[in-house]
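Bear in mind these aren't lab numbers, they're just calculated from the coordinates by the rules spelled out. As the structure is a computational prediction, the values presented were derived from the model and not from experiment. Cβ atoms are built from the backbone, for glycine too; each structure is taken alone.
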Structure I
Amino acid sequence: MSDPATAPGAVWSIVLAAGGGSRFGGPKQWESLGGRSLVEWSLDMCGSCCDGTVLVVPEGFEDASSPGADHVVTGGSSRSESVRRGLALVPEDAEIVVVHDAARPRATPDLTAAVIGAVRQGADAAVPGLVPADTIKVVDADGWVEATPDRDGLRAVQTPQAFRAGALRAAHAGGGEATDDAALVEATGGRVMVIEGEADNVKVTTRTDLEAMDSRGRTSLRIGHGFDVHPWSDEPRPLVLGGIEVDSSRGLKGHSDADAVCHALCDAILGPAGLGDLGRHFPDDDPQWAGAASTGLLAEVVRMAAAAGWRPTSADITVVAEAPKLAPHVPMMEARLGELVGSVVTVKATRAEGLGALGRGEGIAAWAVALLESAPRS
């Protein structure tokens, strides 16, 4: 979970999946993208940033599989009515509400954290938007051009959108209708901030949209690199590397279990997934991570990457240590890390041959490289 979303105050999300998909030819939200439904993509993304989620579905879909939803409710006859039905199930003590369209499965946790952060900083609402790529014309009822606005002052707005809960409830209190909730907040005098949107955050409207998105997903690859180093601890503690305990008379110093191998691999996955680094999500001054098992952190990183639309297909790690001898432990490290990541992970151990701090045996370092693809397995 990114920094803005971890500040005090509960954050709930409403995932809108109640449309009939008239232009698509049916309820598109349960169509498959990379082996998962559009609804699943959106629920996972919102779940990575929010404390709870309400899923709004069409009548007859109330019992459809919806892992990650805390509540499921039938939608109304309009988008705004569907939001109101979802909002009725959001706890009263929620401070921020995120509204997201299930038809935008490529929205990332970072984008959600950014709109949440803007509300925490004082906005009544925050929405992502992009400058239109095409020239925009204002026309009358007969098609005659009345004006050509400057694109620099225009934004094509996306979801997820974040709202101060009180502002969103007040905006919907009158039962108004709008194409997005920010417009209702604007109408009640609320202050709406537009942040930079994401070019990949495309809304699926037709089957062509989905086919193009699926094609991009199958061919998109990213490479990540991670590094971590820990000195030896002056206090008695086990030496944990690659998710296993290694025979040693001393362990490494660190806030968690100081597993440099897992930490390097975490950063190699987080970076290309657009999720920053390990310290951003598990800061070393947060007491809840004191002594934490890094295998748990790695498992959460893999889940976060999947929610952002990325999964590791392979990883390779080099560990530099003068002592102890790590070669006998490498197969167990590879097996444990491969289990956590869900793909092949190779580990190599070497020495610094007396050069520098590592060569003097002052600690252990690890370098990791990971290959990620954007269409995870179901």
Structure II
Amino acid sequence: MPFDPLQPYDDLPDLPPAADVESKTVLKVCIDARAALAELKSAGQRIPNQAVLINTIPLLEAQASSEIENIVTTSDALFRHAHREDGVEDAATREALRYRRALRVGIESLRARPLSTRIAEQVCTLIKGVDMTVRRVPGTALANHATSQVIYTPPVGESLLRQKLANWERFIHERTDFDPLVRMAVAHYQFEAIHPFTDGNGRTGRILNLLMLVEQGLLEQPVLYLSRYILRHRAEYYHSLLAVTTDGAWEPWVLYMLAAVAETSRWTTAKIAAVTQLQDAAAAFLRERAGRIYSRELVELLFVQPYCRIQNIVNAGIAKRQTASVYMQELVRIGMLQATKVGREKLFVHQNYLRLLTAEDHAVPSY
């Protein structure tokens, strides 16, 4: 029976796919993607304070993954409000910050249990800010954003969806004969095809990609900025997903995801190298211009908190409040930070770091 986008796809085949998803072409590209990912993992391990990466790259990932779903905020807004979600007026910024928290909680959950439907429900709940469980009622359909034409209707019925998700879990954990990156690509398609939630499936699925890479030991921290590639090739992303359903076109889909991993790994590795250079430059600049307040911990804090507060210095145990205020004023005086007010709060902005983080290239700004 031909595929009908208006009818629930209850006949979604179980995994593994009947097609050869590890063709010679796929495996050749897979070697390159694995090498790029290994280089990224190594680069991340060389950063002494992991919070420098954990507090920044996931925010960029949250911004891009949200924008894929047309939830648009700015990196400036995200970094400014990174310390909190409550009280943020802009709805898109709140959603992106919830994405970042969902990613963190997902990583913590992996310490207690394997990647599972339960973790997916937890992640989706945090993204949406309301309790999200596997769909119990019909009515969910995917439409073309431009034309509003329905292009896919996922399976219906909680029992069927949970059966499909159980098969998805088994494939992830038991089919170790497939390369982990191929498994990730296949599992991502299947999750999106099952479409277990009424909303938030895309963002949940992209977080699950990162969780799987960490669970498989390919990354130690979720610092792969994977949604950057998907955002820049969004039309191909959705076209390739649908082509698996309509034409069984598995190879183009897997190749797309492998290309995403390879390109994003190299971009993120280069960004980490540039951050390391900037951190060294910041330390040298501070020692030269204001050596009396220099400490390694202070420099690291400016990279962990690009929008820094006096209280951040106090909480880090670097100085008491009065001394911390003096430190901030000195950093502003030498041009390392810029002071700004947001409401009643005074923030100290590390512009060079933000400029580097959000730039497409990896040119290291000078102080």
If FRET efficiency 1/(1 + (r/R0)^6) of positions 40 and 72 (r between Cβ atoms, R0 = 25 Å, to 0.05) is calculated for I, II, the one returning 0.40 is structure II
Value 2.4 of distance in nm of label points 7 Å out along Cα→Cβ at positions 80 and 336 was derived from the coordinates of, among I, II, structure II
Highest-scoring structure on distance in nm of label points 7 Å out along Cα→Cβ at positions 264 and 312 (candidates I, II) is II
Across I, II, mean count of other Cβ atoms within 10 Å over residues 136-143 reaches its greatest value in structure II
Across I, II, distance in nm of label points 7 Å out along Cα→Cβ at positions 88 and 120 reaches its greatest value in structure I
The highest value of relative contact order in percent (Cα under 8 Å, 6 or more apart) among the shown structures I, II is in II
If Kirkwood radius over Cα pairs in Å is calculated for I, II, the one returning 21.9 is structure II
helix-only ellipticity at 222 nm (-39500 (n - 2.57) for each DSSP H run of 4 or more, over all residues; to 500), calculated, reads -19500; among I, II the input was structure II
